[in-house]
Structures are given as structure tokens and as C-alpha cells.
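Each in C-alpha cells, the structures are laid out below.
Each reported figure results from applying straightforward, stated rules to the coordinates on display, with no laboratory input. No experiment lies behind these values; they were computed from the predicted model shown. Cβ atoms are built from the backbone, for glycine too; each structure is taken alone.
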Structure P
């Protein structure tokens, strides 16, 4: 095996990826960029995903497989980060795929601009219709830390997703950043990574293809636990900004995310009704009350807010 250290480590948390896993792996095998490794973290799959991954690893030395026996995608990604050797890390979900120049475009944007993060555009592929819809376009531009963090908090020109980006690995290792093992972990951790990034380079390229089950906004397997994690992203982001002494500077931009969560509550609560113990109306009231509280509490009281206590049950 070639022991040369790759420039990019691709981390794939893989749990029952189904037929899309073949497409995901093929898209990586065909990359125009050649200095990369792929770390597939099998997250207790039961549908043949792990067997496909191990078969490919036996054929292609760029691919490695390890197992994560507890936790969700966040825990699986942390396992991959711990094994990564590259200067940069790219996260790809096992049921998504990327274009042929994905790694090359993101690497060139980061390296040429000495940026700690690079981002590109993406589109949606809907399983229920087979249709493709434009997700987000990106432009060729380099942002300062504050510009990029402001755009991220608005979740418009730069989205919270961990995928669709290339991250300098030292952002995780030097600042001891791990990915929370929760639903919507992207929103909880990407502001931290952007805060420590020197620059963020954007590239005009739609390179990531995100698979969704439905063409209408409907989550698969929405549960009360997922709703509680979604709500918790609000106090988690605010607390981090308070700790950095920059909450007031970014407060108005963060409110965009707050509004998204606040007004999405009725929809996500109704989708989780089968796993809920309380009536929807009561869950919606409690969820929105926690969001408002998360903005009103002093920083000291916010630290003591028990995020493990569910408000949607």
C-alpha cells in the first residue's frame, strides 16, 4: 500500500445507505483529484452497506472501513476524524454523491487562498420522483472569518451542512472540536468551526448532490427526540457566541436561524406525532417557549439550561 499521506481525508458515516451507496462510492472512485483517502465508518448497518464498503476496500487501497458500534452520525464522523491523515477533511453522507471534480475544486479553492474552509454549491435529488432541484449556488469569492460566520448564521448563502465543504483538519484537532452526537449536529458545530477559520473560500461549482426522500419538505422518521435536538441548536449556538464575546455582533444574523426553527416547530411536531406522548398543541407551545427563553436568559443562566430535558414528549 502507498504510505504517502493524502491531502484530503473523506469521511463517510454509513448507516443502511441502500441503493444510493453504490452511487456514492462510484462518484469517489472517479474523482479527478488523486491525493485522497476515504474512511467509511459503518454505523451498525444491517442492509449490506458494510459488506459493500469492505469489498471495495479490498479492491481499492484508497478506501478504509471501520465500525462504530454506538451513537449516530456525529459519533461516526468523530471516529473518522480521529483516523484521518489528510490536511483537509471532507464529509460525505453515504446516500449522497459528488461530481467528478468535487475534491479538486474544493482543494484548489482552499489551497490557492490559504483558507481553512472551502465551500461549493449543491443540488437536491428526490428519491420519490427522481427529480433534481437546485439547492444552493456559490460564487467565486473569499470571505473573512466574520463575513463567513455571518452568512452561515443566516443559513442562506452558506448553509450549516458539514458536507459541501472542505475543512482544514487542524480546526478539529487544535481547538478540540468534536461533533455533537445529536440530530441537526451540523447547526450545532459549524459555527464553532467557522469562528476559528482564518478565511472561507467559495467556489462557483455545484459539486454535491444531496439525496432527499421527498420532493416536499417532509422529514423521514421524524421523532420527538429529533424535534428536541432541532430546538436545542438555538441555545447551543447562542451560548457559543456568548462565550466568544460576539453574540451582540452576530445577534441579528443568528435570528434568521431562530426564525427558521420557531416557525418550523408546528410542522416538525406534527410529523413526530406518532412518537409523542403529549398533544401537538402542547408540544408546540412548550417548544416555542424554550426558543424564546434561550434568547432571553442571561449568559450565566443559559449555561445552566438543561438541554437534556425534553420539552417535546
Structure Q
């Protein structure tokens, strides 16, 4: 949600880009296979995907439940649903894959409906994630699975990784980390979600009364090394450019600066510190661009995406 309480329109290009590129190669095939077994996915299950977007969870796990099963993706963005339905013709064939316009705070299904209700990077953007999780549990059958894949971006942003970028003074590094925490506090206050939601999900499930709660974490390292050979390295390079905003025009840069400043100030930040942080980050971005152009940039660091499962009591 934004300052006015409006939700993000994920069909807009600035947001849609985050649903496509960054998710390619996100979960290795052997990891997906292990997670499917850990989750207990079986052929013939009915699966609801809350906030489905382009159906990423559908085509990721379809091989494990799709035979004689059905997938029902729910999202508010009609444009995304149309594209998701077109894409499902490739990964689901003539199987039962459906896309339905609906609100995750009021899923269009009766109580005790599905064998599994899942989501990915949904709770992170919710003003009241606990209510969304409760709605997911309502739709699950007794004994049914509730599965959430949610990042803990705060831990990743605060962590120190190996990089070709110049070492920052400790005071500067602490200032940037302080700004990260203040900005997330503002996000929460404005109802835009919690960037550290992943680590909270197991506790949220416990408070909701779910059973058999367990959690895994992403098993890859975000490793980028020149000369960036191969599709995975090229993909990571393009993803980094997206998040660093290398291709943003003046209007787009203004949009993100304004949004981040709103969150920083809402979190109680000093406007002067925001200006200083913005200048520092722009300087880092320019150095990063030059290093990439010369084929010198590298980084290595952990990815924190929690995979949390629980079951609705019988």
C-alpha cells in the first residue's frame, strides 16, 4: 500500500519487472524437488495461490501436484491474470489451472476448500499480514498445508558481503544501516509492509494456531563473478542492475527517491540524513556501473528467503 492506502498495481511496468526477471533461476530444480517432498505435495491436490501474480508458484510446483489436481491463482491485477492464464497453457497443458480476480483478504473460496494454500512475496507487502495468513488458513482443509515463501530483506541489507566496491568508513556504513532500519519502520507505519517479514512468519503461524510448523531457507549464495559467463551469471547481473536502478530515467529515479523519502521520514528519520544517504548511494551506484563496464565488479553474499510451512488443525 502507498501513503494514500492504495495497493501496489503490480501490472505497472515498474512493479511488473520485479515479478519476471528476478524470479528466473531463483530456485534451482533440485531445491524445488526437495521442497516439494518436504511440503508433502502429491498428485491430485487442490492448490490455492494467494497473490499469484503471473502464476510463478503454479508452474514451479505443477509437476508435483498437477496430475489429477488443480491450481487456482488469485490476484487483484486483471492484466497479470490474463498473462498468467496464457502462460498456463504451456506449463499446465490441458490440466486444471485457473486464475481468478480476488482479494487476498477475502479469498473467493469457502471454508475448508483446498489441500494447500500458498504464497510467495505476498505478506511482505501487506499492511496486516496476520489477517492475510488467517484468510489462507480459513480456505485450507483441516490438516491442509499453508506454505509461505517470504524474504527477510532487512537481514540481507544489513549483512556485510564480499564485494569489489571500495570499503566504506565504519561511520558511513553504520549510517546506511541505520537508514535501512528507519526506512523499514516507516514502511510498516505507512502500511506498505515489512521487509523483514520472513523471519516473523513461523511465529505468526504459531499465534494463529497452526501445527507442524517448520521452516527452511534459500540454499543459494548470490555470487557474481567476472566475466559473468553463462545464463545464471548474466541473469544475476541483470537483476543487480534492476535493483540498483541503472536504467531508470529521470522520472523513474524521482519516483523511487520520493517513495523512499516518504518511508524514511515516516520512520522518524532526519531529512538531512536522508539527503546524505542518497548522495552516498548514488556515488556507490556510479562506481558499480564503472566496474561492470570494465568487467571488474564482483560480489558474494547470502540470500534470505524463508520457506515456512504449517498445517491447519484437524
Structure R
């Protein structure tokens, strides 16, 4: 088999693999990632059921999708008719009963392994035997998550970047049991969604977060040790490394709880002290200062412009 960033196919002498078609998907979670995945899937012509146990989360998600579609109309990416058609393709649900006809379900819940396992236990009895399951996890072992389901061979990692409608990359991660038809079907889906594929091995945090989040953690250490202020650290990386956001601003955007969870996965999974979460990061999370989503992190977002908190 040959695989690149834009295509997949059988290599010379290989037996062709039957790739299951994906036309109907379920998305678990209506947060930033879940509504973004639902958005791009609907624009690509897929039938979507977006599920969340909180009705208010589903309402907010549909409002967010409509606003983001309006932005795409304004920029000339889509037409008003395309927006209407995309919204009509998305149905919302408060449980898994509407997932019985899905070809694929994408789980986009919080980065907590116990929660994901509980979701799969409730989900799988509602699925067809041939339905694929993908996790949008940014760091947790795909092999381990897949093994907690009744179909590890049909389980795969499909890690979208935030914000999903804007970011072009997806990481695709096979667990040890993931079969070839599942892998190829997910690659084909990613391309249908207009994404560029990076295939990662099933190691803690995969590619992007294996490199990005330790950089953020090191920036927090620089703050913790008094090397520089929040503003100085972010200015230095924006202008000195040509980053669009400074690392502490980016941490607030991602969510400090998510950054901490990824560092804990790296630290526990690789048993290397260089991945030890900074105590200041732990302290901020314990305080509930999680970044933009709570109004306070390394910056205070109740003020305009946001003011550094240290």
C-alpha cells in the first residue's frame, strides 16, 4: 500500500481492499470539536447526527455552526444555499438511539479515558456490527481505547485540530488491532472533508501534541521560574519564532485542563521526567482557571484587551 498526504491506494502486487463507504456519521459531543466536526461533515454532504446529553450544548452548537457557515459565506467559500443544505443535514439527539443506521461514529468528548470508556459501553449496543468508531482523542492510546469496545478492529484515532472548519490537518492513528479496511475508509473520509492527512503511530500524544504541548509546558516553567512575564514570553515567541500565538495565549485557547491532561499522558506513558507537568499549570487547573472557556487563565478575558494574570 502507498499512502501520502493527499491519497491512498494499493501498491504494486497488493490485493485490493474493500473500503466500507461512509455516508452517515454520528458525532458524540457538541463542544468546540464536536460541532466543528459536524460542520465539516455536513458541508461535505454527509448525513450527521450530533449527540450530547445537554440540550443547551446542542442549541449552542447549532448556533455556532450557523455563525461559522455565515463567515464562510462572507469569505466566498460557500453559498447561502450550501449553508441551508448543510444545516438540514445535521440532526441533534440527546441519546444514542439515533445511531443505529450510522456507518461511523466519531467520539469527541473530554480528554478523560474513564469518560470515553463509559461512552463506548453505552454506545456500542446501539450500533450495527459493521459500524466504525473513531476517537478524536488528542493523546490517549488508541489500542487501549479500542480494546475497551466490542470492535477493536473497527476502532481508529481521527484527531482533528481546533478550530475544525479552519485547520487543514487531521492525524490518523491505528491501534494495534485496527484493520486495513477501517484505516482506508477513514483516510478516504478525511480527504472527502478536505483535510490533509498525517499518519501517526500509537504513541502518547501522537505527533502534534507530542511536540506542541511540551513546548507550552516549558513556557509555563519559564513563567514559574521567573524567567519572564506572561507578556514577555508570548511576545518573544510570536516575534522571535514567528508563531501566530504565544505559547501561553495558545494554552488558554486550547484549555489548560486539556494541556495538563496531555502532559500527564506523556509523563505516565513515556516515564520520562522531561514531560513532568509544571506545578504552576497544575495550580491554575486546580483554581479552575482553564483559559478562554472560563474567562481566566494566563490572561484575564473579562477585560478588553485581555490582561496577563501574572
Output the label of whichever structure in P, Q, R has the greatest value of relative contact order in percent (Cα under 8 Å, 6 or more apart). Q
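A value of 0.55 was computed for FRET efficiency 1/(1 + (r/R0)^6) of positions 31 and 231 (r between Cβ atoms, R0 = 30 Å, to 0.05); which of P, Q, R is the source structure?
This value belongs to structure R.
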